[in-house]
Structure I
Amino acid sequence: MEKFTFKPLTISDLNLLCEWFDNPHVLEWWDDQLTPAEIKQKYGSRINDDVVHPHIAYLHNKPIGFIQYYWVNKVGNGWWPNEDNGTVGLDQFIGDENFIGKGYGTTMIKEFIQFLFHNPAITKIITEADPNNHRARRCYQKVGFHEEGEINTPDGKSLLMTMKRQK
């Protein structure tokens, strides 16, 4: 099985992140549509943040994806107002198009979930996907997320998916 390593995002990763955000397979589902300067400002401000924790996913020392978790009850702006202190949200994408459609996204998420649940304060992970993004939905289901139904978010309609810590 492939083994990922996850390194916190650094300033030196921001140019790579800009490249990835410009890839058609990312642009199709990622709502931001930001300029490189906006990407650097938005994600650069999250480095060493207490709420949002962005990471670069490496496979055999090669950066291939972006993945982040955030404490949902602290993000504000209309997101997740009813979640408790132990819930984190998850966002991710495979940035390198050479790794799309080969199962790497599933493995990356599965290993990141294991990393997250090593923190005893985390009791639940949530994510949301565009209801029409069937590849993402299947991927999240494969790693154990359950579809809770469609919700309205500040970014529009999404499908809420959840996973609770196993007892």
Structure II
Amino acid sequence: METLEIIHYLKEGDKLIFFLPRHLRAVGAYSLFTHAEKLIQEHNPSALLLDLSGTEYIDSTTIGTFLKLRACMLGRQGAFLLANLHPKVARILSDMHLYDYFSRFSDEALSRVREKVLDSVPMIDKRFLAPWYLKETHECLVKAAPALKESFLPLLRALEAKIALSCNQRAGV
């Protein structure tokens, strides 16, 4: 049984800071994106920071989510920063040819800010994880790191078929 770890966040000045859990997979990434997107619309922050000091694992959907959030912030003339990368996450990003794609920084004081956190991101039930979102995040990943295209082509095709089937079922075809 999959256990969902909590993603905490806070608004500090004109910045949004998210403290990510030990493992962040598709459901958590989707929850992060939907909530962060809403907060970005409401607060128009100058920066979105993701503190990964306690995060040891991220999956490809999570990386695609980072790319979508980065594009969202850059489109608003804001900054998107990965803070305090755990060595295991740094290795994953490096293996995916994306380590240098993201702006990164280290700030141990950020972990003390975590204690001020009162809010957490509501987790989406995994039954509602949308295939279109998985497809979008992996398309972002392949666009940012074209060397990965062949590896993700079977997944992208399967998601495309699932989306088409879902559309046909809704249309009564």
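Read the figures in this text as sums done on the coordinates, not as results from a lab. As the structure is a prediction and not an experimental result, all values here were calculated from the model. Cβ atoms are built from the backbone, for glycine too; each structure is taken alone.
Quick look at the numbers
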| item | result |
| --- | --- |
| Source structure (of I, II) for distance in nm of label points 7 Å out along Cα→Cβ at positions 49 and 153, computed value 1.4 | I |
| Origin of the value 18, where relative contact order in percent (Cα under 8 Å, 6 or more apart) was derived from one of I, II | I |
| Which entry (I, II) yields the derived value -7500 for helix-only ellipticity at 222 nm (-39500 (n - 2.57) for each DSSP H run of 4 or more, over all residues; to 500) | I |
| Highest-scoring label, criterion being distance in nm of label points 7 Å out along Cα→Cβ at positions 33 and 121, among I, II | I |
| Entry that produces 22, 19, 17 once semi-axes √(5λ) of the Cα gyration tensor in Å is calculated, selected from I, II | I |
| Distance in nm of label points 7 Å out along Cα→Cβ at positions 105 and 137 - highest-scoring structure of I, II | II |
